[in-house]
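Coordinate-derived values only; no laboratory data. This is a predicted model, so every value here is computed, not measured. Cβ atoms are built from the backbone, for glycine too; each structure is taken alone.
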Structure I
Amino acid sequence: MYEVTLPPEHLRLAITWDNVGTSLENMGEHTKSLRFHENAINIRRKARSSDHPDLAVSYNNIGKLYDMVGEREKAMSALDHALAIGERSLPPNHPHLTACRENREYVRKKM
């Protein structure tokens, strides 16, 4: 419904794509999930500033998914972006920064 009534780069669609991606991830459909999260981040890149915390969340989600499908280099790149954005836009003790660091370390150990 949102896809029919909203412009293609509306932030509400990014939220919807993230929700669909998360549902697919929970069902074990990691490759399909990745496509929806990538759609969401493409919208956010156009609609938000380059260091908006929403982008950090999207990069973190994508990094975790790349790890799940075995693409460690892409996972690290996405997680590095997430951490860099988070460090510029969030307080140092924010839980998202902790999650990004933990996700990076987890992937790094697998490389």
Structure II
Amino acid sequence: MIQQANDQNLEEILKNNENIIIKFQADWCGICKAIAPEFEKIAEQNSENVSFFEINAPDNPKARMLAGVYSLPFFASFKNGELVEKMATSDKKKILSMIKEVESLNPELH
């Protein structure tokens, strides 16, 4: 399941979830809309150890700055509140690689 995040609740989300993938998107972003069904499938298949969130980038400047968003769609992974990896992509393989990376990190290192 993909949950919605924003500037107001992001800090709490980062505090309360060990492994996080955030998709930054915008209503006007055609590629963001095109990959939405695939991201939903990825989230369903990988939700055992990772929490998935989506943020409307134009409406949440603090979240954009925290993750260093520079293009959309943009994905960021966090481990215990720390940014691990970020990338602008619509490539399913890269998103899956990001998930595997955040899952495999030793919690004590982050």
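For which of the structures I, II does the calculation of distance in nm of label points 7 Å out along Cα→Cβ at positions 12 and 36 return 1.8?
Corresponding structure: I.
When helix-only ellipticity at 222 nm (-39500 (n - 2.57) for each DSSP H run of 4 or more, over all residues; to 500) is computed for each of I, II, which one produces -11500? Please report the intermediate quantities before stating the final value.
Numbers: I: -26000; II: -11500.
Source structure: II.
One of I, II was used to calculate distance in nm of label points 7 Å out along Cα→Cβ at positions 68 and 92, giving 2.8; which? Can you show the working numbers first?
Details: I: 3.3; II: 2.8.
The structure behind it is II.
Upon calculation of semi-axes √(5λ) of the Cα gyration tensor in Å from the atomic coordinates, which of the structures I, II produces 23, 18, 10? Numbers along the way, then the final one.
On the way: I: 23, 18, 10; II: 19, 16, 12.
Source structure: I.
Rank structures I, II by relative contact order in percent (Cα under 8 Å, 6 or more apart) and report only the one at the top, that is, the highest.
On the way: I: 20; II: 34.
The maximum falls on structure II.
I have 2.5 for distance in nm of label points 7 Å out along Cα→Cβ at positions 20 and 44, calculated from one of the structures I, II. Which structure is it?
II
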